[in-house]
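Bear in mind these aren't lab numbers, they're just calculated from the coordinates by the rules spelled out. Bear in mind the structure is a predicted one, so any value in this text is a computation, not a measurement. Cβ atoms are built from the backbone, for glycine too; each structure is taken alone.
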Structure 1
Amino acid sequence: MTFNLNIYETMALVSLILYLGKFLRSKSSFLTKYCIPPSVVGGFVFALFMLAIEMTGVATINLDITLQSIFMTTFFTSIGFTASLKILKQGGFKVVIFLGLAALLVALQNTVGVSLASVFSLNPLLGLCTGSIPMVGGHGTAGSFGPMLEEIGVVGATTVSIASATFGLIMGSIIGGLVARLLIHGKKLTTVHDESSKMPPTQVGDYNEENHNILSLKCLINAACLLFIAMGIGSIVSDFIQLTGLTFPSYIGAMIVAAVMRNLYDFTNKAFVEKEIETLGSLSLSFFLTMALMSLKLWQLFDLALPLLVMLMAQVILVGLFTYIIVFSVMGKNYEAAVFASATCGFGMGATPNAIANMDELTNRYGFVPTPYFVVPLVGCLFIDFVNSFIITLFINFIS
């Protein structure tokens, strides 16, 4: 039997799968602990269901994913609106240093991924799908670059990217605590207080799902209009960029236009609808990720089981050594540097919420330090996506 769902039926199913993910996450301490998004949980369960009916030949379900690219572009456009040079200047020298370290990690992750793919006689571009695309980029970047790589002939790129991103979310939290404890105890660092005197975990920003914010209809409309204007002009910019003959993600023009618009707002000192932009971007990300996970072809991973495992474990070792040696040394060789190292494990293999969770766990045991709580979200939420997309694009064009 074949079921062809139209766009309305597809979105109804996507919404139900997102609710399923929220339900399963609420019932699992493991999923909550490692900050696995509901969209990933629900989408992956549906992907397993699709794998079962594909292998048994029971039925075929075809989804209309027309809106997936719109949600993707909307999300990355909202990221573009966060690229405020004014905020970067306010962040101080440590923001610049940490952003430089993050960029170096991105380059190393892609170098390791491409090199190991070549060792296993795989398409070198597939190595990027275990590099910074899923690691620093997370599921959002994985879901956007995966289809783009498939369009240029990299079979299974989306499936590998998103599977790697899920692996990274878990491992980023695991090795974050391990690296920090090795630094603190191995180097006998002076902490704010002793491990035995625990304090309540620090709640930072809006990473707490229950932190609801009051939004006005007027501001939401303004935010939506800004997003659509940036996306419209950005599509023209992307068309011009494509004339260079280089391969860029489809949303890059919208991100650039959004960044320009944001800095014009800052230059004129006009109020900016930041919270509303962030809300619409998060909404788009939830639907985009759910659709991306639901479309996974997990059977494509069977032939890549061993190479994929080796490449992912190599990324774990890379991030562990990079944070233990380089991040710790550059950021000051003290307790604060250990917190930075733990946070880098989180967003270097998962996402910024993982970095925050790593820092919360660490500072709950050893004491609060303020600087990482300002620097890490600033780099992880505002600037690293730009840097990551640029470096990935360089690798793609150099290899192909």
Structure 2
Amino acid sequence: MAAGFTGMSETAAKAYMEYINNDVNPLIPSRGSEGANDLSMATHIGLALMGEWDVNYKGKRVPAAQVRKELKLADYHPFGMDGISILSNSNVAEAQSVASVKKAEHYLVKLSPVMIATSLEALNGNVSPYLWHTVETKGWPQGHEAAEAVLANLKGSYLWQKDNKRYLQDPLSFRSAGYILAAAQEELRQAKDLLNSAINHTTDNPIVNTEAKNDLWYSKAEVLDEMRAGKPNVFVNSCANFDNTQLALQLESLTKALIQVMHTSAWRTTQLVDNHRTGLPTYLVANQNKGDGFANLAQSMSGLYAEAMGLTNSVLGYGVPTSIGIEETFSNVNLTADRLSKAVDVGYDIYSYEILHNAQAMDMRKEGGKKMGEGTGAFLQSYRKAVPFVDKDRVFTPDVNNGVQFLKSFGAN
């Protein structure tokens, strides 16, 4: 409506504005869209505006008619192009995409650099792959940004001091983590650019354009006269502006890149229980602990990892022709957005297992006189308020759950 190409009535815009200003949210099915348009989803917005469906109001699900009566809103009846403009678009899928991309942004930009930095301190790893002149020789987009974000958390860390026991080359899950994060951050950047373009343009069919170009080679063709609405540069055109194939492709690409970040996290975690790799006790068992420490903890993480890998399968293009065969292309962009959201959720789970191991190793190194970085040290201190050091075996499920909540809220303030 704000873009001005929908042809909706001013009454329709005001009716929707009244809901926004009074925090009235029409309830919309979360599933069931081809992605070519959100017919079954967006229809519920129109129904709610007409008082024939339910809304969320003051934290409760209530009939829209009841809320309209309470707020003394005038009856709304769609007129002209209102109906088709309300339902023939992909606005719901774009909203789902915005929410999913924001989740991915927190995971990849705010959280991942400090997580990688803590893993290096847990391992007694080598900072060499992250140095500016190392990254420069590769030249990948976002390479420097990702590497410098990791190193910024390691200011003052013991990793900048010589250590004859430190390996020259770490496992690739540590050594490649910066490049893999850079790849995901580049996919994120492209997704944000596409979304910014999408939400500032119309997804409607048909569209009304009152400032159409009239000097193109085909502008004088007689067929265009059938599309003009009174003036030479005013048109009503049939289109497929609800097609979001580019966005769906990009969200799938972002999901795959994000799960590659998750992949390195899971593998780093398995490396940290090996005393030959870390120089710390096997399974990170504390000196006073008579149990097995983290001996079998990664098995549940492995199951979550498999769940995440299943989300990389493409759903683009799947569908059944509808409307007597007129609608036979599909992007399933809302489903790609949902899968991205689910992938991020599993990513927090995987990171929770890793930080449980990283924090244990970091505390052990602190006991040995090693100093953590400014960023990683503060991260560890905050984490320890949610999950204490493992000095003896215990049920780890609460630790994993508390870790997830900590990670999701990190950097929120």
>> Suppose mean count of other Cβ atoms within 10 Å over residues 71-78 works out to 13.5; of 1, 2, which structure was it derived from?
In response: 2
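State the single structure among 1, 2 that was used to calculate distance in nm of label points 7 Å out along Cα→Cβ at positions 23 and 95, giving 4.3.
1
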> To which of 1, 2 does the computed value 1.6 (distance in nm of label points 7 Å out along Cα→Cβ at positions 335 and 375) belong?
Replying inline: 1
>> Starting from the value -16000: which structure in 1, 2 was helix-only ellipticity at 222 nm (-39500 (n - 2.57) for each DSSP H run of 4 or more, over all residues; to 500) calculated from?
In response: 2
> Out of 1, 2, which structure matches -0.79, -0.98 when log10 I(q)/I(0) by the Debye sum over Cα atoms at q = 0.10, 0.12 Å⁻¹ is calculated?
Replying inline: 2
>> When distance in nm of label points 7 Å out along Cα→Cβ at positions 191 and 303 is compared over structures 1, 2, which one is greatest?
In response: 1
>> Using relative contact order in percent (Cα under 8 Å, 6 or more apart) for the comparison, can you identify which of 1, 2 gives the largest number?
In response: 1
